[in-house]
Structure I
Amino acid sequence: MIWVERLLRGLTALAGIALAAMVLLVVADVVRANFWHRPIVGIFDLVQALLAFIVFLGLPQIIFIEGNITVDVIDHFIGRRAVALLRATGGLLAFLYLGLLLWHMFAPALDTLRFGDVTADLRIPVFLIWIPVLFGMAGSLIAALVVASRQIAQWGRDPRK
């Protein structure tokens, strides 16, 4: 599973670079707009594209480290195996849901390519924004499968250990 960790860390690094770029662009835009009354042309298009990088390339690592929000109200009332079973079920459901999302994202992504959709100001092809979205969803799908398999293995262990 080392290749999965490396892949997800690489996607997270790209998300971090996109975040830094977005922050720098927004700060530069605010400074230019306030001091020289010359905002950066196309800042909305750039922020929109970078936001797709940040969200979808950062999501796989969050899923992998199980950093998502969970509610553990009943964990204290049921045994460890039952908790592991609930977590394994949640992991499998997340895998199925993310797979369904990824499957249904291909058609709109291809439509943007087929119709030649571009952003309003900079005329960036919208299909290019779909690329990190699709890669991030694929990474999230892999991460969810790893998490589900970890939880299934945890469920199969002897609770006395």
Structure II
Amino acid sequence: MEFIHNLLKNIIVKADKIAGLCFFSVMALVVLNIIMRKLFYPIMGTYELVGLLTATGIALALANCTQSNGHVAMGLIIDRLSPARQLVVDIIVYSISLGLWLVIAWQLFVFGGTTFSRGLVSSTALIPIYPFIFTIAFSVLLLCLVLAFKLAHFLKIAFTRTAEKGEGV
């Protein structure tokens, strides 16, 4: 289990670096487009590329953000609960989140397959869209793995506490 967790961390770090590259590319593309617009002519498809790269970058960064607890939590309310109730809330939230993101990943893979089979491309630059969709789907699957590991961690704590109290599981 530790091997899988370390492998997941390595993949997430690489995905996060690719996300940074996406955001850097967006920045460079916008600046270059402004310069080219003033000197010669604008870069064709800039708007589309910015959208595709931004969506891909956000998706690639999701797993790392979740792993490092960089997301917004409802701490104001949850912190007032007892540790046992906080654990129950965490288990419920992570279970619902995992279920939701699994459905999203599944539908993204379906949508990616559809765009691939139909040969869907962006309207101006004629860039195939399916590689971006599959990258986003893969990123959401990474997020699901992070959520599953966190949920397993909280469940382990809950069952350990229950076993320590001598209650049946």
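Here, each number is a calculation from the coordinates, and none is a lab measurement. Predicted model, so just to flag it, every value in this text is computed and none were measured. Cβ atoms are built from the backbone, for glycine too; each structure is taken alone.
So if we calculate FRET efficiency 1/(1 + (r/R0)^6) of positions 20 and 124 (r between Cβ atoms, R0 = 25 Å, to 0.05) for every structure here (I, II), which label has the highest result?
By FRET efficiency 1/(1 + (r/R0)^6) of positions 20 and 124 (r between Cβ atoms, R0 = 25 Å, to 0.05), the leading structure of I, II is I.
Using mean projected area of the Cα convex hull in nm² for the comparison, can you identify which of I, II gives the largest number? Mind showing how you got there, number by number?
Values: I: 12.3; II: 13.1.
Going through I, II one by one, mean projected area of the Cα convex hull in nm² peaks for structure II.
Relative contact order in percent (Cα under 8 Å, 6 or more apart) was computed and gave 27; which structure, I, II, did it come from? Clearly, the read-out refers to II. Hey, P(r) over Cα pairs in 5 Å bins from 0, in percent, for residues 52-99 alone derived from one of I, II reads 5, 17, 22, 24, 15, 9, 5, 2, 0; which structure? That value comes from structure I.
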